[in-house]
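Student: Structures are listed in the sections that come next.
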Structure P
Amino acid sequence: MLSKDHALVRVTDKATTASAILAGVVLLGLMLLTAADVGSRYFLNAPLNGVVDLTRFSVLIMTFLGFAYCGFRGANVVIELLFNQLGPRVQTGLKRLANALGCLLFSVIAWRSVVQSVDVREFNETSQLLTIPYWPFYVLLAFGAALFAWVLLLRIFVELPEENDVQEDES
């Protein structure tokens, strides 16, 4: 078992935080773009061109760059209806199983995204209005999925605090 102070845990914390900050910057940009589009549409009767393309890319970036941050901090949505009725050893085993399955799933997503990015680049696929190439976004998707898979793998071997644990301690 690794400790919470291990170098891999600290590096992962920094990587997930940087990823979340980038997702937050994209969210801020999307908010400003949407406000500008609505204002332009309402006051000038001239909507901004390509907002739909940029919104699609922004949502993809925010989603996949935010997964790892939430996963590292244990802030994922968890339904604990029956879970809390189980013993601590069973709970730990189920958490590890869920993390292993999630790690496998997101590893496959990362791998297939890399493969798809190569295909999309070869065919020069672009967005409809702004003709932005798709392949960089597949690479970002792969990075976010791989980082989340790494976090889930790390959670199998390191007992990181859960977001719910932190809130209960503060009460």
Structure Q
Amino acid sequence: MIVSAAFGSAGGEGEAHSSGISQLIWPVINFAILVIILFVFAKKPIQNYLKQRSETIAKTLDEARQAKEAALKALETVEEKLKLKDKEIAEILSAAERSGSQERDRIIEETGKLKERVLEQAKTNIEFELKNAKESIKAEAVELAMELAEKKIKEKMTKEEQEKLLEDSLTKIGGKG
């Protein structure tokens, strides 16, 4: 009413304005009534929908959080396994290196022992061959000396000396027998 009185004091123009205002007020009133009706009747379904939507989002977020935790645990487990595998690989390499080193040392030791045995055997063979060579040379020297002595004796002895020597040898052999 105050608004109509204000517009009414303007005179003939006031009626034109009042009909324009009433044209604006009725749609606003209609809209307000519609909002009130929607609020009264749609409040519970909208609240239920929003509540369900919030619960669904919360549930989805919770599932995502749980999936993330499970993935992080799985990642942690895999990383631990990889660390263990790296440690196992390092241990295997270390063991192989130690084994190779021990095998090398064993082979070197066996080679040294074999070398000593071969040198000892060669020394023994050399001594044996040297002894045989000395005996052979001695035998040859004795034989040559006897041949030379026999030759010299034959050259210096006369026939009569040879016969006397033969008789002396026969009597010595005969006297012993």
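Quick note: the coordinates plus some simple rules give every number you see, no bench work behind them. Just so you know, these numbers come straight off a predicted model, no measurement behind them. Cβ atoms are built from the backbone, for glycine too; each structure is taken alone.
Student: Which of P, Q yields 1.7 for distance in nm of label points 7 Å out along Cα→Cβ at positions 109 and 125, as computed?
Tutor: Working through the options, I get structure P.
Student: Where does the value 4.5 come from, among P, Q, when distance in nm of label points 7 Å out along Cα→Cβ at positions 29 and 61 is the thing being computed?
Tutor: Q
Student: Here's something else I'd like to know. If you work out distance in nm of label points 7 Å out along Cα→Cβ at positions 101 and 133 for P, Q, which one comes out largest?
Tutor: Q
Student: Out of P, Q, which structure matches 0.65 when FRET efficiency 1/(1 + (r/R0)^6) of positions 69 and 117 (r between Cβ atoms, R0 = 25 Å, to 0.05) is calculated?
Tutor: P
Student: The value -26000 for helix-only ellipticity at 222 nm (-39500 (n - 2.57) for each DSSP H run of 4 or more, over all residues; to 500) was derived from one model only; which of P, Q is it? Provide the component values of the computation, followed by the final result.
Tutor: Working: P: -26000; Q: -36000.
Going label by label, the one that fits is P.
Student: Moving on. Out of P, Q, which one gives 4.7 for distance in nm of label points 7 Å out along Cα→Cβ at positions 53 and 85 as computed from the coordinates?
Tutor: Computing distance in nm of label points 7 Å out along Cα→Cβ at positions 53 and 85 on every structure in P, Q gives 4.7 only for Q.
Student: Of structures P, Q, which gives 1.50 when Rg/Rh (Cα atoms, Kirkwood Rh), for residues 45-92 alone is computed from the coordinates?
Tutor: Q
Student: I have 1.9 for distance in nm of label points 7 Å out along Cα→Cβ at positions 37 and 141, calculated from one of the structures P, Q. Which structure is it?
Tutor: This figure was derived from P.
Student: When volume of the Cα convex hull per residue in Å³ is calculated, the result is 325; to which of the structures P, Q does this value belong?
Tutor: Numbers: P: 150; Q: 325.
Answer for the origin of the read-out: Q.
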